[in-house]
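Heads up, there are several structures right after this.
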Structure 1
Amino acid sequence: MDNYIKHNKQYVAVDCVIFSYEDQELKLLLYPRGFEPSIGSWSLMGGFVKEDESLENAAQQVLFNTTGLKNIYLEQIGGFSNPDRDPGGRVISIGFYALMPIEDQNKELVRNSGAHWWPIQKLPHLIFDHKEIIDAALIKLQQKSSISLIGKELLPEAFTLTQLHNLYNAIFQKKFDAGNFRKKILSLNVLKKLPKKDTSGSKRGAFYYTFIDNIEHNNLDRIIKF
């Protein structure tokens, strides 16, 4: 036990990069920090890890307190441990990214926290190393999207291939050829074509699709070359 006593104690925190999708833009939930240092500055949602909880439980609690949602897709990004990263003390943060449909949020909870959804390409100035955490989260999301079909966590249950294409454009922040994208996606055989159309864009309309239940896709040839 003496070996533990002679070492300084350090704080452990989690910071959550909460992604959603709206109006053909990938969006990120930020809030004005409620305490010093840097009170009032834009920050990721986060908190200190309690003695009786795991990193994952701490991150899930942050998500629930912020959005009112449970069972959100959550993946660890990694650790951020620069000794000077937090002026308030020696804080090691473990970053997570989450994916959630924006329409499922508890709007009252989000509003009461002062949080706001920001387009990923129009982020405000952020405290500490939070931009570095976001950049790492976006790379993780792009890597995941390149080998498995993203959409179930961010799109409605029924969606068009155009909506899925626009989501990928937003995630990678570039425009993919629509014809090649459609051909690749349909070749995966993980989507079910529904007998109804979206006619808001044209009289001809576009068929809706949904994910086939209990099918996991992992394409070694990659959906997108990352």
Structure 2
Amino acid sequence: MPQMGGGDDGCRVYLITPPKLDPLRFADLLAAALDAGDVAAVQLRLKEVSEDDWKRATDALRPVAQSREVAFLLNDRAELVREFGCDGVHVGQEDMPAKIARQVIGPDLTLGVTCKGSRDLAMQAGEDGADYVAFGAFFPSGTKEVARFISPDILQWWSDLMELPCCAIGGITPENCGPLVRAGADFLAVVGCVWNHPDGPAAGVEALNTAIAAVHG
């Protein structure tokens, strides 16, 4: 089963899908993106679709990721993870509580938890069985309205104190990711800078990995 890694592995790309997609067409885009450079995980994040749509998308995309040793996670739908053969779930603060999600998916699959800019929520997520915590948004995003942006300081604080990996999310691009990598982010969760890249998703992944490598030097 693919593992995301983190901690000693340096900062890695974490791909989140667009909220609406054509699974068969998107499978080719995903394959091109994953073949272009290091990616730790793919999160299927669909909005306002049926369980059948989740199943179709998972059946088309999960093998693309898992055959390349990339973890395949569902957003929010913990109850579908085992049935669909996925590697884990990511839950937000408005979704299923992390403790319940852990009970649903069992002890061996990956659980990620959105903690926004809250140190308390991150500590609680760790106690509730999270495998990584996600902080953000750090920059303006095309996928969500953001009321308040987070300082990279929270990544530094977390990585200095905790062994649990942390993920940065929210408007991240190759041009602005440097401070997040330097602050200790284990993963950069991205949507637009890959899927909307003018030269295609492969170029987006390549550019992000180049930017990460430039910081690690």
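Values in this text are rule-based calculations from the coordinates and carry no lab data. None of the values given here were measured: they were computed from a predicted structure. Cβ atoms are built from the backbone, for glycine too; each structure is taken alone.
Of the structures labelled 1, 2, which one yields 0.8 when distance in nm of label points 7 Å out along Cα→Cβ at positions 43 and 75 is computed from its coordinates? Only structure 2 yields this read-out.
To which of 1, 2 does the computed value -11500 (helix-only ellipticity at 222 nm (-39500 (n - 2.57) for each DSSP H run of 4 or more, over all residues; to 500)) belong? It would help to have the intermediate numbers written out before the result.
Details: 1: -8500; 2: -11500.
Only one of 1, 2 returns -11500 for helix-only ellipticity at 222 nm (-39500 (n - 2.57) for each DSSP H run of 4 or more, over all residues; to 500), namely 2.
Suppose you compute volume of the Cα convex hull per residue in Å³ for every structure in 1, 2: which one lands on 111? Computing volume of the Cα convex hull per residue in Å³ on every structure in 1, 2 gives 111 only for 2. For distance in nm of label points 7 Å out along Cα→Cβ at positions 139 and 171, which structure out of 1, 2 has the highest calculated value? Ranking 1, 2 on distance in nm of label points 7 Å out along Cα→Cβ at positions 139 and 171, first place is 1. When distance in nm of label points 7 Å out along Cα→Cβ at positions 91 and 107 is computed across structures 1, 2, the figure 1.8 traces back to 2.
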